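These notes open a run of structures that come right after.
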Structure I
Amino acid sequence: MTTSNAAAQSSPIAGQIMVKFHDDRAAAGVLRQHGLSDGASIGSTGAHLIKVPAGKELQLIDALSRNPAVEYAEPDELVTAATADPYFPRQYALQNDGQSFTNTASALTVAAGKADADVDAVEAWTVTTGSSTRVAIIDSGVASDNTDIAPKVVARANFSDAATGEDNYGHGTHVAGIVAATANNGIGVAGVCPDCTILDAKVLNDSGSGSSSRIANGINWAVSNGAKVINMSLGQRVSSRTLETAVNNAWNAGAVIVAAAGNAGTQAQIYPGAYPNVIAVAATDNTDAKASFSTYGAKWVDVAAPGVNVYSTFPNHPFYLGTQNGRSQGYDVASGTSMASPIVAGTAALAWSSHAGATNTSVRANVESTAENIIGTGTYWAHGRVNACKAVGCVQP
């Protein structure tokens with residue numbers, strides 16, 4: 001027996017489905033016919049999260065989909081963090097761009113490396129450092145005990161099934177630090193957009209998994225709290241109408257949306273990255289080559305950014321990626337399109353703050369049109385490896 005590729009790759013959450021009705025007034029009656037009760041709304045998507053008997057998800061989706069009162073019914077897909085090769089050796093030099101830096105209270109010293117494969121963020125800071133632009137990190141949370149990133153968080157919300165909003169997985173803290181870790185404070189690292197602020201939407205639990213509905217709720221919350229840029233270093237293997245609606249609502253509300261392309265090393269599409277209103281990001285290494293693990297394909301992957309051995313913040317308490325994979329508390333490297341995506345999100349935030357009258361449409365066009373035409377452009381990704389300096393209009397080194 002054969003199945004479709006989408007069906008083979010589907011990973012639905014047991015015991016719940018997502019349903020949208022043409023008219024919510026019909027919801028209770030339709031659901032009652034199947035022994036179900038109405039559930040919570042999912043952000044601004046119009047869909048509802050409906051509890052169902054485990055094992056009956058697909059059967060009920062099929063039955064509900066045939067009812068003319070139902071616009072659609074679909075699984076609530078499993079979502080995981082987009083981190084590649086979590087067992088790579090620890091390293092302590094910033095290697096994502098062929099350069100190294102020493103962050104001191106007085107200056108950020110940049111040393112030339114082996115390749116000019118960086119995004120020229122330091123040069124971009126001569127124009128802007130972010131001006132408190134709000135970047136939403138929809139992930140596993142941002143640790144409250146790392147002083148290089150915790151003070152940048154201006155609002156927190158927990159949409160996961162974890163008991164608290166603390167980042168006990170580690171992924172979200174690493175991603176947030178890449179965007180907005182404090183520069184020139186005498187400790188740790190500097191983010192691409194060091195004066196940006198962070199909206200912390202925890203949608204992944206303490207083992208790094210979540211669902212389509214939780215992400216949709218996180219997106220809606222981020223927009224409601226003034227996010228100019230939304231970063232999602234996560235993905236699911238099949239599309240979701242509910243998740244796409246949340247993405248489109250955020251775009252229509254004026255946010256730039258950035259997501260990891262995935263780490264399968266193939267051209268298989270990952271969502272939300274593959275949605276048209278999302279900037280999908282592949283990963284490069286410190287020689288400007290495509291990372292071996294990075295998903296690719298110029299038909300849907302928009303840009304690339306460094307994603308190999310990126311040094312950033314981690315929680316200062318025990319966390320899953322540390323206890324399972326040998327990460328250091330405080331700071332360490334990680335690889336994946338998860339790390340490339342926040343570099344692009346930080347670049348987009350810098351562009352927001354440097355152009356008068358900027359809109360999400362102009363910021364996205366600016367980030368993509370100024371990307372470096374490296375090898376693989378037009379094949380692996382559409383526009384090239386991002387360059388923050390060009391995106392903000394500074395003078396290149």
Structure II
Amino acid sequence: MNKTLLSLLGILLIISCKQKQNSVKEIADNQPIKDSLTLEIKTLNKNYFNGLGVAIVDSTGVLYENGIGFADAKSSKPYTVNTIQPIASVSKIFIGIALLKAQEMGLLNLDDPINKHLPFKVLNPNFKNEPITIRQLSNHTSTIIDTENYMGRAYVLKDKLDSTSIKIKNIPQSFNPNDNKIPLSEFLENYLSENGKWYEKDAFTKNKPGELFEYTNVGASLAAFIIEIVSHQSYAEFTNEYILKPLKMDNSGWSYDAVNFDKVSMLYSNPKMEVPYYSLITYPDGGFLTSVNDLAKYLNEIMKGYLGNGTLLSKEGYEELFTKQLNAENFTERDVNHPYKDEYNIGIFIGFSGTGNIGHTGGDPGASSLMFFNPKDKTGGILLVNTNIENQEGINAYYGFFNKLEEFGTKLR
């Protein structure tokens with residue numbers, strides 16, 4: 001081996017060693033910041049929530065993640081970054097990606113009338129000549145709304161329990177017996193079709209389709225059902241193939257059967273009262289089960305998509321996902337100051353806050369979630385909790401957690 005080659009190898013070895021030392025130093029420098037964040041979150045909690053998962057993400061990966069408290073308070077089973085729980089309406093962001101994937105595959109167009117694809121007709125009875133479009137479903141201007149029929153029929157118990165004996169305060173949803181579960185298609189037809197057995201005109205507003213923002217869970221599930229029709233797959237199968245598998249979200253799924261149940265958290269209406277395991281017939285609108293570690297992979301991907309280098313959609317697809325769909329006149333009220341209220345404007349099933357954060361909020365019995373990123377700071381955060389928010393002190397702690405994620409995200413970058 002000649003001297004020149006030996007010298008070159010020596011230089012490369014020195015550079016390699018320095019890079020490794022710098023990498024170790026970076027980790028060492030960041031650890032006190034991470035420890036401080038963990039301490040601050042624990043201090044904020046004050047036992048308002050039995051368990052919670054948090055993460056800070058940027059387009060390069062996960063900067064911080066942690067599980068705090070208990071997934072099962074009785075057995076003191078710890079809540080970890082791999083603990084699985086429902087994320088409620090944060091699930092809707094998956095519908096946005098799935099719709100745009102289906103559009104890229106040539107299966108649908110966002111501006112298609114929904115009746116072009118549906119096997120049953122859905123029209124606002126107050127505007128029978130005005131077609132509702134898929135885009136209007138995605139930006140919540142379809143005029144389809146949730147009624148007591150939705151709150152009373154969509155939630156079913158996982159196990160065969162006597163639902164009449166389950167009385168939980170501060171939960172408007174009704175838990176139906178396990179054998180009340182029916183296919184998504186049947187639920188939607190009964191709810192939205194004039195021939196449906198639960199049909200009522202109150203499931204539609206008196207506004208013209210496309211005019212006003214009116215948040216709807218049923219409309220979101222209808223958009224997911226259209227994906228089923230055009231793809232000849234269940235929505236769960238479609239998202240598993242085109243989202244979960246590519247991102248290696250192996251700890252996630254749309255039913256308890258699809259995940260490792262040993263990792264699933266208990267849910268609580270308050271720190272001392274358990275909520276029975278339940279699922280949603282309209283599962284696309286809020287039934288996704290995941291861990292903070294898996295959801296961080298998804299947030300990382302959509303942040304990369306925002307910056308033009310995502311992998312699930314084309315650059316143009318991501319541009320459409322993040323294009324604001326509405327104007328001030330489409331809203332009856334807007335909160336310009338709340339950093340985590342996702343209804344100041346909306347893309348394709350993804351919300352914008354008045355302060356510029358992009359993401360979604362979620363809340364269901366025993367489960368609350370936040371997932372947002374800040375385009376200016378180029379960091380994002382995830383918060384999952386397994387206990388209902390009971391009072392103002394709990395609200396302050398809940399948003400306080402996320403404020404800390406934003407504050408420390410800047411430090412960690």
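What follows draws every value from the coordinates through simple rules; no lab data is involved. Only a predicted model underlies this, so the values are computations on that prediction, with no experimental measurement involved. Cβ atoms are built from the backbone, for glycine too; each structure is taken alone.
Out of I, II, which structure matches 0.15 when FRET efficiency 1/(1 + (r/R0)^6) of positions 39 and 319 (r between Cβ atoms, R0 = 30 Å, to 0.05) is calculated?
Values: I: 0.45; II: 0.15.
Source structure for this number: II.
Hey, helix-only ellipticity at 222 nm (-39500 (n - 2.57) for each DSSP H run of 4 or more, over all residues; to 500) derived from one of I, II reads -11000; which structure?
II
Suppose you compute relative contact order in percent (Cα under 8 Å, 6 or more apart) for every structure in I, II: which one lands on 20?
Label of the originating structure: I.
Looking at structures I, II, which one was P(r) over Cα pairs in 10 Å bins from 0, in percent calculated from, given that it came out as 5, 21, 31, 25, 11, 4, 2, 1, 0?
This figure was derived from II.
Taking mean count of other Cβ atoms within 10 Å over residues 207-214 as the quantity of interest, name the structure among I, II where it is greatest.
I
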